[in-house]
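The next part holds the structures, each set out as structure tokens.
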Structure I
């Protein structure tokens, strides 16, 4: 049994549970609450109960969800495929590979239904050379065999890949371009978060301004390194958190399906032909609609 006094995470009970315990997904938290396995101040509440600072949450002993690596017939937006690699445009809301908090319905489950994958990246991450966050959309490369996987991984380590993102951030950035060079490691205040810390791993993000609005800026970001949550952490660090980011952004933000961050362009050397290959994918409809709305608002005020 786990007892927690809330001092930071507040809001819907099911959402709070998934935030404070990464092994429990929101849907699993909802079921546990409905089954009476989670109480607040000694009482059983509904999943939509709005928690407040000071609430005492008790999570009874939970049997871990089993992870299912079974192939699933999940629709995939495949940008490119050959005998060695797959480039897929991952939608917002999809987890890349199974974990304790997300045991199935992941990109890997869908890929396994579609094609054989490499086997050198662990039991639950076949084919996965690099990841993007659940609520970040965009292109990523997948290896279909171990030789391709090794070659693509080597390129990542040597920083030979092109990975460019488009993001909508809070505030107006005055500079046309900039570089954030700040080490990233696990946050000392919240173990679920990453942060800029003195003893973190080197992390470098380049950004360019595409468009400015009254209270927001549309930018591109190019990764020189690939740390967990790197762009999200770096943009918060410089005072321009990504719009809609539930972990690093402000509560008052534009509603969407998570952070407005899209892995737009991916480039790599093909592991067999050695040709430079560059792929891109358009931003999700909600991203495009939001930017168009900001443009219209700016036009009306000018």
Structure II
């Protein structure tokens, strides 16, 4: 079970979820933030006792399109995914909005749509559109004033004061760490609620980010550019969240390869039966007992 030292909390009320997320940010306890690309993964994250969930743009692209994270999903794809997750998962949801799907007006409109769909927080980044995964080579960033205009649009678009805006910069890989920190400072001055400096490349850089005068997210990607660092040190440094955006996706890819590979080799699942969730566990996770109870109530069955 997650050991964030923050009591997991959830609510059926999206407004309450936003208040809960704001409280997690204020705690600065490096709350573990797993990523989900779909509603089933979000339900598993809630079932395991985590306190929040992250809708990953990379995971959404990988799972729905079978393509890499190269800015290929649309705003409507993201809004639909947000709605599906919010309908069945009561955890606060941070939504990765990539670059906002265009200019500042597009970002404004998308924030409105995502907030209505149930987002507790929304992330905007400064990459050139179409963006790339933060740990890919060949990224570009827009001029800082363009990013700050988008950030102001996101802040103004909110209808609920507890909807938080996370400002991400990818400048570390493009212009260097100093430039990334300068951008982060400008984002803080503009009013960003949380800062996300993507892909720091050393422990020293990670700790320097933690010293920024605003709550921060650190993204930990197995095989990525950022060194893995222990949760206790991230908490001591004062990060708000330790993001594992695609850990569930990477685990599921490996599990599918192993189970289906064995089926292809042996013609049965005999050799991997212990790798499968039971039929009853699958039904529990998707809430069938609750729907059965509703059916009995309304249909008398």
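None of the figures in this text is laboratory data; all of them are computed from the coordinates on show. What you are looking at is a predicted structure, and each value in this text was computed from that prediction instead of being measured. Cβ atoms are built from the backbone, for glycine too; each structure is taken alone.
For distance in nm of label points 7 Å out along Cα→Cβ at positions 83 and 275, which structure out of I, II has the highest calculated value? Don't skip to the end; give the middle numbers.
Details: I: 1.5; II: 3.6.
That would be structure II.
Quick check on the output: -15000 is helix-only ellipticity at 222 nm (-39500 (n - 2.57) for each DSSP H run of 4 or more, over all residues; to 500), derived from one of I, II. Which one produced it?
So the calculation was done on II.
Suppose you compute distance in nm of label points 7 Å out along Cα→Cβ at positions 107 and 227 for every structure in I, II: which one lands on 3.2? Of the options listed, only II reproduces it.
To which of I, II does the computed value 3.6 (distance in nm of label points 7 Å out along Cα→Cβ at positions 91 and 147) belong?
On the way: I: 3.6; II: 2.7.
This figure was derived from I.
In this comparison of I, II, the computed figure 14, 45, 30, 9, 2 for P(r) over Cα pairs in 10 Å bins from 0, in percent, for residues 203-290 alone is attributed to I. Looking at structures I, II, which one was relative contact order in percent (Cα under 8 Å, 6 or more apart) calculated from, given that it came out as 14? It must be structure I, since only it matches.
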